[in-house]
Structure P
């Protein structure tokens, strides 16, 4: 695509270039003042980074999954586990496969929405994290992210990109929590100190559907797939918090506009308060405070603030709130 001008651009008159194009390149022909728009290459990816980070995250989550699988087979340490280390490691894929599937679906939801609106974005970057064997509750990953390289143009773009990730991830969480619970087993409560995970509404619903009321003195020996789904619920809930640059912050700003600012303030205040009751909220609260320091409380403005969101998207925002309610856990981990 090219555009020619009969005069050089005035230094005081800054032209507005179409989205996705670089500044004009001046050429000598046919006029010393002719220039053309050169398309900036979009959706370019450093494939080796994405592949290496994915493989590292596969390794770290599989190591965590192997511990979960070994713990599941041992029935809280009351059974001797037989089998090779490779078999136990392969059992870790029950966990790592579901975790990567949930995270991948979440980020690809964002990415495909960006492709739909022609917003330049990267493929997902998976983030590995592993502290070593026997280190309490760990996930094997910090999650996954994509980078959006362009400003959102209007509320519909912001909303659709923000909501696509949580809905896509939840679409994986919903069946896997029920399947994982069906693979779990009821057992007697062991006489040892245990680390408990928070039980969001969806977790409780799946457990009740499979086992009914839990008798006194009994406990569910959770299959690794349940832990993977639980992590997916935690990640989905945290992302849907209506704050700043989180997915929930995008949805809140697109739906509520200027009224999203007091909602963000209330969210970060509640997170600070939660750290008084549990250290489980410490990392998330620190991250939110860092975002608050770097980007401020108000959501970045859009190029077009006036475009209405529409009733359909408002209902979708209500559905995202419902996902948050079913996945949220006030205290994720406790003893």
Structure Q
């Protein structure tokens, strides 16, 4: 199933199910079938195990054409983030290729700790967006970057999970674009507190949350949790600039969940990103291209996202998440307010 959150002329925020180019209001469609389901995805996730059979019944009726009278065209609604208000958002660091290449490009050795345990950082869950416009300030445009990622949404409350059981706590998968303002990020990370203002202005997920049953034929099981064979691609102004696959994650989502839940609760609606796939951001691509140019005795001008640009991410089975960069009028600069020492 493809779960969405949407708004329309007469609906502020509601849960929906998508099939092809059609979407139905999940709560209204369920009522039509004599089933009671909540009208927001967050509420559905809080009782996911109980609500899942009813949602599957709606999905079956939608596929069979029994809900055509209630169906709307996707073109007539606005898709929000599938989980517009995550209870928390963590982003992992699960692709070794990305980490190793980015460190090589900076002239530093690969860190052995990467292979010893999975890591993540918290980002601003209140800055979660769906597809559409990416609204930025002046400083965000100084090294504005995309990050091609996959993410899970937690569907069950848990604590101290093991990797062997953690797949059972995943409600579904979605695309994530962890937008990054690299100039802000590089400056603040000199203080060894991790990314903050360079990352907290927008994290995009969408266009929908795909439940695991729909991805079963792409699932690769192991004792340390599942991987999914999903091709990943990024397009800047229509030109493909990145490619990868979620099956190449060196740490599984189950392993990330195991670490995230150690000594703390994870909740339905928590979002956990995979981290950037290899070649999945300009920070990495620019570094590799610079080294190639220097080897030829040439110079290289780095590429970043600019005002008016589009950036689109695609994952097999998960859809396409696209944004246009829009700058705020009368923006002000944090960098210009730095104190001189």
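Taken together, the values in this text are just the output of simple stated rules run on the coordinates, not laboratory data. Remember, predicted model here, so these are calculated numbers, not experimental data. Cβ atoms are built from the backbone, for glycine too; each structure is taken alone.
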Legend entry - Of the structures P, Q, the one that -0.47, -0.58, -1.40 was derived from, the read-out being log10 I(q)/I(0) by the Debye sum over Cα atoms at q = 0.08, 0.09, 0.16 Å⁻¹: P
Inset, instruction - Rank structures P, Q by Rg/Rh (Cα atoms, Kirkwood Rh), for residues 205-308 alone and report only the one at the top, that is, the highest. - result: P
Legend entry - With relative contact order in percent (Cα under 8 Å, 6 or more apart) derived as 17, matching label from P, Q: P
Inset, instruction - Determine which structure produced the value 4.8 for distance in nm of label points 7 Å out along Cα→Cβ at positions 61 and 93, calculated from the coordinates; the candidates are P, Q. - result: Q
Inset, instruction - Tell me which of P, Q gives -6000 when you compute helix-only ellipticity at 222 nm (-39500 (n - 2.57) for each DSSP H run of 4 or more, over all residues; to 500). - result: Q
